[in-house]
Structure I
Amino acid sequence: MASAGRTRILYVISGLTRGGAERQLYLLLKHMDRAAFEPAVVSLGGPGPVGEAIRDLGVPVTELPRRGRLEVRRLAALHRIVRAFRPHILQTFMLADTLYGFAAGRLAGVPVLLTSRRTDRYTEFPRLLRKLNEVAWRWADAIICPSHRAVSHVPARFAARHVVIPNGVEPLPVRRDRAAVRRSLGIAPDAFVVGTVGRLVPAKNHARFVEVAGAVAARRPDAAFLLVGGGQLEADIRAMVRERGLDGRVVMTGERTDVGDLLGAMDVFLLTSDREGLCNAVMEAMLAGVPCVVTDVGGNPELVKDGESGMVRTPAAPALAEAVLRLASNGSLRRSLGEAGRRRMEAEFGVGATTRATERLYRRLLAARVPRSPAPAERPAVEKVAR
């Protein structure tokens, strides 16, 4: 049952395995003003490591995994949870959890419905998915976007509902020194290490990472490559590494919990994605002082200022390889870009500031009780993040 006095917020999310949205939910709950807000979480998937971490914060987590084809039962169960908790705000993250969450929230009369959109590729979605998104957006009081580019492709009539609040970042724990980490991975202490962190899914395009690795390895005998993460394409990427004769050069770790240590073993962080919102892994690498080479997609250029705090390149292997090779031959440039990236993360993307911005949005929406009729065409709002 809900307690009186605090603003109750129910978060409905598709699952709590490791991923960007899941990481941001965890950070928000970790830094939230719990004297003012009472959170609870419903996962529409099974148990996951982020769910356990959220429980460790003292936040209740309920799991409603799919059981057969009768999805109406899951919706009914979610509706019962909403009625029992009586949230002032219900927030969702992806399309599936938004459709479930908003349906249950409207039936229960939740005052404020809030969702997010985390990619700039909306116009490339199949027509049915675009229409389903627009149905959900009609119900939303606000739609949080982590980057301005994520807003730029939406229909104008929904622009006023989009609020830009960037992802927040905090330092990852570092428990071992660089030499020890490299030794544990079988990487030479004086190697030039290019690494990446992310789920092995199509949007991240790790095949392009392997292609860049091949091009760099051909010109830098001292180069090694570190690919951190697991996922549906792991077997395919391992096969590609073997086919290209990179078995001894590319280290694939699978999913790891010591990402802070692994970032410390890298000389350059390389992101080869085709699609991004605002990449948590890039933010964590920058905060760790690792110079980043990223593709010009999603919010990447809003994180990495090309030539100032990293390098932004077209999503093509030759351009990315040339950027990596330039950094390989210029240690002072690596150090200056890495330090500039670290300062940028500290100054503009601290998780405390982004959490406060989210809390201000909650208060503003509750005070205004924005009607759910379609919004006029306006510029998206930007929730000010205190620096």
Structure II
Amino acid sequence: MQYESQTMVKEKSTANAAIDYRAIVRDMAPLVASEAREAEAKGDLTKPVVDIFLESELVWFMAPRELGGGASSIRTCIEVLEDLARSDGSTGWSLMATSIHTLYASGWAGDEAIDAMFGGGRRAIVAGMPGPIGKATKLADGRFRGSGRFGFASGSGYADWFLAGMTLSENGEVVRDEQGAPATVTFYLKRDQIEYVPNWDVLGLRATASNDFVVDDVTVSPDFATNVRTYTPLRGPASYRMGGLAFGAAGHCAVVLGMMKRALEEIAIIAAGKARLGYNGPIGSHPMFQKDFAVQEAAYTSLRSRVIEIFEELEREAEAGNPPTPAQFARMYQFVSWVHEVGPEVVRNCHAWAGSAGIREPSVIARCLRDASTARMHSVADPIKMVNAAPHLIEQYADQARDRG
């Protein structure tokens, strides 16, 4: 389903600081659950769910207060997205994508772009692909021209602006950043500047509308093409100085944590009343199940605690004016990868105990399995993150050993 002209026109206010976003998500849980199956069939969220996103201002809960957003803390970001993904993985993933991409745009876009997206009381809803998939050229007059086909624009069904990441060339040569890597810019484009390609037909996260879009030789002014991969946002709270990528990483962790929690809840209910040959009474009372459940629950709670700890440390450092160190960034991605490795295994284990309840539709625990397995495929969770983190971790432990003498 595609929604037209979703940009909200409302008076900007700093009252958003008082909004209890977790309460909103808890209150909408029954609706999200009741709409989940229809949303999967359509490949997009249903209108009643999107309407609550807009009316409750959830879409902007991470945006700066000066632009009408909630400027929520990183802990609130994690808890809200976890709670919503617990109700339905696709719904949590969609809000994760649009709220964090809206954060990117609102924090890093130039003033002219901000006026187009947020001026006159408007508040943009942003989807897209900030990864540098496209190619852009810096023109002699300072503008940028770019093209590319982009995938995985989650939440794009109700978005009216799109991010499009580009590698940058000038005078026929690839531009390099200070580290010698190809420089990148992110275009901010209105929906009518892109070609929307509804092609999302997948195993899990079916209702996220993670469709493709095409940018065909579009020229934008410098304020509509900035680098979101920096620790120097142009506006927003001090926490933005930990970088937009940190918020994205936190959001991905939160959604998987929500799936883990829901799978544990579902199997606790199923096992309490499920008989199986070879067991005396319900499987929920058997020591094999109980031990297994305790192990999976320990994985969930320990991961959750450590994820919050890591991101709150990054937030405190950012608020003190310190961007993430390479070691902190390595630790962050180590745990992003680990959450996506352990999380689907916890869900799979819960699903295995469900028996026929995990294969007869409608089955919430089956949907958890599909969604968690699909989340595991995201590039943010690639095992190469562990490889990249290892030198920093080894150095840390070696330093500790040397300090002890």
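Here are a few things to note about the model shown:
- Computed -0.69, -0.85, -0.99, -1.13 for log10 I(q)/I(0) by the Debye sum over Cα atoms at q = 0.12, 0.14, 0.16, 0.18 Å⁻¹, for residues 106-289 alone - originating structure among I, II: I
- The greatest value of distance in nm of label points 7 Å out along Cα→Cβ at positions 162 and 250 among structures I, II is that of I.
- For 46, 19, 8 (semi-axes √(5λ) of the Cα gyration tensor in Å, for residues 210-313 alone, calculated) the corresponding structure among I, II: II
- If FRET efficiency 1/(1 + (r/R0)^6) of positions 170 and 338 (r between Cβ atoms, R0 = 41 Å, to 0.05) is computed and equals 0.55, the structure in I, II: II
- With distance in nm of label points 7 Å out along Cα→Cβ at positions 258 and 306 computed over the structures I, II, the top value is the one for I, the highest of the group.
- Entry that produces -13000 once helix-only ellipticity at 222 nm (-39500 (n - 2.57) for each DSSP H run of 4 or more, over all residues; to 500) is calculated, selected from I, II: I
- Structure from which 68 was derived, percent of Cα pairs over 17 Å apart, for residues 74-201 alone, options I, II: I
Coordinate-derived values only; no laboratory data. Just so it is clear, the structure is predicted and the values come from calculations on it, not from any experiment. Cβ atoms are built from the backbone, for glycine too; each structure is taken alone.
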